[in-house]
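Nothing in this text is a laboratory measurement; each read-out follows from the coordinates by a stated rule. None of the values given here were measured: they were computed from a predicted structure.
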Structure 1
Amino acid sequence: MKVQIFEQFHGGHYTTYIQHLLPQLLAQGHEVVVTLTAQHRASSAFVQQLSAYEEAVRFDTQLAEVDPHIALNPQYVLRHPRSGLASVKRLSKLVTGLVEAVWREQPDCLIVTTADLQNMLMAFYKRLRQPLFPPHTRTIGIFHYGYSGAVETVSDRLKSWIYQKTWQQSPFDHLLLVNPVAYEWVKQHDSHLASRISLAADPVASLQPFTQAAARQRLGLATEGRYIGFVGAMDHRVAIPELVAAYRKLLLDEKTSLLGPFISDGVANLQQTRLLLAGKLHPDYKTHILAHQQDLIDAGRLILMDRYLSVEELCAGYQALDLITPLYYKKPNLSANLLKAVMAERPVIVNDFGYTGMMTKRFRLGWACDVLNSDDLTQTLQQALTGHISYARPEILRLKQFHTPENYAATVLKAMHPQPSVYRPTPSKSWQWVTAAAP
């Protein structure tokens, strides 16, 4: 059986979703071709994650590079016709690149590991009855985004409606969602679409094990006391200013000398708690922190590691912390940082919205709050510093097993073979199996 994996973008989860499919596909004896851009093949992500498969897999690099951040704004097109038309042309490449690649390869099965943008555009092509894929090819799209189940405003409702309509008109035979919030909403509210979707497990590899002391030593941190904070890229989506402000407010409430020495006498209070921000920091955030929080830095209470971290450093970062704060603003979609905190068995504080809010409350992973309400965030941080979360629970074990790379591949291969066949994929663990253990 010839299987084509298609990925327009590269780096991060784009490469990871390819990497974790290949072992099981090859173990079943499939002929595998991966269509990606020449830039992807030349990237460090390819070298680190995919180059080991070059003898067993054919990598097709005829795909043109397309800016992953393009978006079609009708008002912008009207005001700037030339730039707007150029944006439309770039968007069309997302469809033509996929369609041309599939007709060129003629696979028995197509897996598009990031299908969101192409699907939105192809839904309109389908209404024009354009033949997008060869009739013998079974097509599977993996979807990372969607507002269904995380709706608060009129804008949210509009986005949710657009996602739902384009999913309904999707040319893919089977849709794999990675966000359980959207998946559960569709299952409950759209019986027609529900028959065509399932939930794919976002693959989270086991963290390289560290003791907490060793993890802190690896990052050059003092080993005593407690650490709270964020590990990973801190872009505009992460509520870093609000987190730092809440931490500072707690210090002031405790009447702590901000410029005094770090106290370590074995007493579990705020004076033994540091705030660690480890990862590339948004320039605006760094400017703000240096302008307003320098006293915390000088006192050794706020520690900035403003740089890209290696995989080993990321693993150490999660295990160095006592409390992880994947605080995003209004983020409805899946959070890999939250899942890494689960793998590290560390409690979390999250914004009570979308995926992070639902997961934290359902599986009792920590505390959820309104990140834009400073009093709520401060009180939640104080509660978390004196609280305790046990990870020795059946639902947590199942959640970790569900998100293994092996189970991710098994869920995709199950969608490839909906009927019994000569291929016997590894049995997959379903989302229903996970939630059955939740209280």
Structure 2
Amino acid sequence: MARIAAAVGVVTASLATAVAAAGCGKVLVPSYTVPAVNSAWQAQLVAGGLTKPRSLMFDASGALLVVESGKGITRHKIVDNGGTCVSISESTVLIGQTSLNHGLALSKDGKTLYASTVDTVYAWLYDPEKGTTGSVPRAIVSGMANDDLVTRTLLISGDNLIVSRGSSDPNKDKASILSNGLSQVRMFDLSNVTTASKAYSFNSEGTVLGWGLRNSVGIGEHPVTGGIFGVENSVDGVTRNGKDIHENNPGEELNFLGFVNGTGTGNNFGYPHCYAVWDAAEIPDGTGLRVGDQFAQTENSTLTDETCQANYTAPRLTLPAHYAPLDIKFSQDGGEAYVSFHGSFDKTDPVGYSIATIPFDAPSGQPVGSPTDQTAFTEIMTNPDHSKCPTNCFRPVGLVVDAAGRVWFTSDTTGEIYVLQKAGNQGTATTSGTIVTATAAASAADPGVTWRGWGWQSVLVAWAGAILLGIVFV
């Protein structure tokens, strides 16, 4: 994947327009190296000081709701001056339940709030105008406790609640039995749920949208077709017939889980028996394997690459190993999917740590890229030096697309929220976009009128170095 670079010509051109940039109040600047942004986008840091922020979404009043893992759900009033010139005017703790760790959803009328612990999905009555909840939560789905992979992603589609549950690798053999409820995405009908209703059992009730899914943390619904997609975090430390292949295999996955009416649902995607190829050359005894093909970790008389491909559903797209996709959301027209890559912990050279876009064909609701495509996504914001990750860089988690088409995301390790907006001209991933800094405040009317690249300190260093050495930074 092409890395985001800054050409000296772009930097010097921007110096002339920086003075003309309109003020945007107090602009936050990250404590780590300023992120690099795709040329078609502008980004700004909106909030800091949060406690492991994970999922986020807007309520009907325009307030931003955020799950802060280990703290609860917080509500943030937004001051919106247009473009990325936004800020938070007031923050309150909406629900102070420390066991809430990731999942967040609102009913279609916006008056019921759902959130998850490792074991249970809860619901609260919610007044978006007052920013208050009913005092007693109701258990909606329960029985999901794990020792590891403890997030329970939530998605509302009509009167249906979709819940994703992973499973820890020590228990992976149990995931091959459907009734165990491990490594599955299930859907639950909310239309007849009342205050007196008993909680659904995740293991035995609901509709199975997909299983054999190790940890599909990100779940999204295509806005045109209603198709449900999941982004899958595949296994670490993989060997093949006794040889270590974990550096570049297996790939992460974008899987199509079907529709809420039941069409195309219930497929098994292979875990814990079969995985998706990312680097075929690294796999021994893998003649004929291509990107996206299912392969067996250890071949034997009953499990081979051929049986994997015949018996399990391959991903719609395969993504690089260890990128750790944690969310997927769609543009309003369905022409793009946005994916947050939390980044690696089991790879020699760190990878991921970025926000990316995947082109979709809106009418069909499917990715433009083929299943064998290794260039099906483009990074729109990333950390310029992954060697500083994961300890000194942003790590994106939750995504939300607002009514203006802006993409907001959380970074849990840094306790931050960013906003991204298209800058107007479609660019490539080889030129610098705009990151708003305290010395380069964005214009609400013209998001292009700012300094470009990595903040004024980095820009000056890059400019001086380029003049002396005659190079372009990449």
Structure 3
Amino acid sequence: MVQLHMKLHLVQLWETLRSSYWFVPALMSVTAAVLAILLFLVDQEARERYLPFLSDLYVMDAPGAQAILSTLASSAITVAGVVFSIAMLVLSNASSQFGPRLLPNFMRQGGTQIVFGGFIATFIYAILVLTRVRSTDDGADIPHLSVSVALILGVLSFGLLIYFIHRVATFIQAPNIVENVGTRLIETFGSLFPEAADPSGRDRPKEGELQLPADFAERALGIPAPGNGYLDAIELERVRNIAERNQLLVHLLKRPGQFIIEGHVLALASPREAVTEKIAAEIGKCFLLGPQRTLIQDAEFAVDQLVEVAVRALSPGINDPFTAVNCIDWLGAALSFLATRTLTSPLCRGTDGRICVVTAPYTYEGILDAAFNQLRQNARNNEAVAIRLLDMIAVLTEAELPEPYRDALIRHARLIYRNTLGNLPDASDRADLEERYGKVLHTLPETDSRKD
């Protein structure tokens, strides 16, 4: 159980480190310092026996080596400051145009972290080697191998600068940002819902199976939240082990992504007489809280990130329907992938087959609401976006879908059609909208299509 607890905490820590600008540069800086020390030892031990050719490779006295290393160090730290300033400017513009919730995605880009770390590492290495270059009465004491590596790092740093300029110029383009967010959405669906779906519905629990005992609420004890914050993840396996060990039935009232208020009930555990203060505290520790939503177990947050880009593109201040349409295309790809996945069952059984934990599960309806609601509300006056939404739904409904998934799609198609139709004054625009809506209805069974 401790191992499971540590694993999820390590995942949470790793997500934090990946979204920071200090971890990779710090790691590269330490590596540069260790490299400088090791190469100096090699210079000391093997200079005469193995590396005499380095002294003939270039003619350099101590002042010359010191000048080169000083120039390299000052240039590296100066360019590092420029790189950091450009990165902050890009983050500021991206936050205002695409939304602040995408900042962790931008900061997670390894290329920028490596470039920043490369210049810092070059600076630290050059400074450390500079301390080893000295003039003596017997001549210059120059660690040739260390100085040669410093020159190589300088050349590589120049390549990093070119790469960084190209990286920034391509990454800030709206289609590339949308692609990045859309790809992350598909990856999140794949990691949270790894099992393939059965369109017949045989692999999904029936509604009757989700019902708790009639006296459950009366016999249950509420588990209070240990603090304030967003629920990043739930250690479900640990909750199951606690429930099985103590013969409990635990109902989780919250799911990842929801905001938690300290002292409010997170879960119910029954029977209450079996729930000691220690057990309640153990269950409360299975809920990992954080200052912001993450993609560890929050499927709807991944959807919200892509929807936010589209909604901001439709705002009067930006007015960029092409980016919104691009977001809808990637959203369609992600929802098509979701249709092939089985949503996690809300029932967790122990080793004896007894139901130990009932979760607050994700549903197709809930995920599709997150995908369509805000887009529909902001696209009611934009024919191009509304038509693309209906086109996307028509494509999705052509495939074999679970019944709840198909029903939710059709419901949103009707809402889009009705909300947009009355806001289009031109007859040709209304005809285009009706044509797209007709394509959606064409995919329905005859009994469903007659409802409209």
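Points worth noting:
- Given 29.5, 101 for Rg and Dmax of the Cα atoms in Å, calculated: source structure among 1, 2, 3: 3
- Rg/Rh (Cα atoms, Kirkwood Rh), for residues 143-398 alone - highest-scoring structure of 1, 2, 3: 3
- A value of -2000 for helix-only ellipticity at 222 nm (-39500 (n - 2.57) for each DSSP H run of 4 or more, over all residues; to 500), calculated from one of 1, 2, 3, originates in structure 2.
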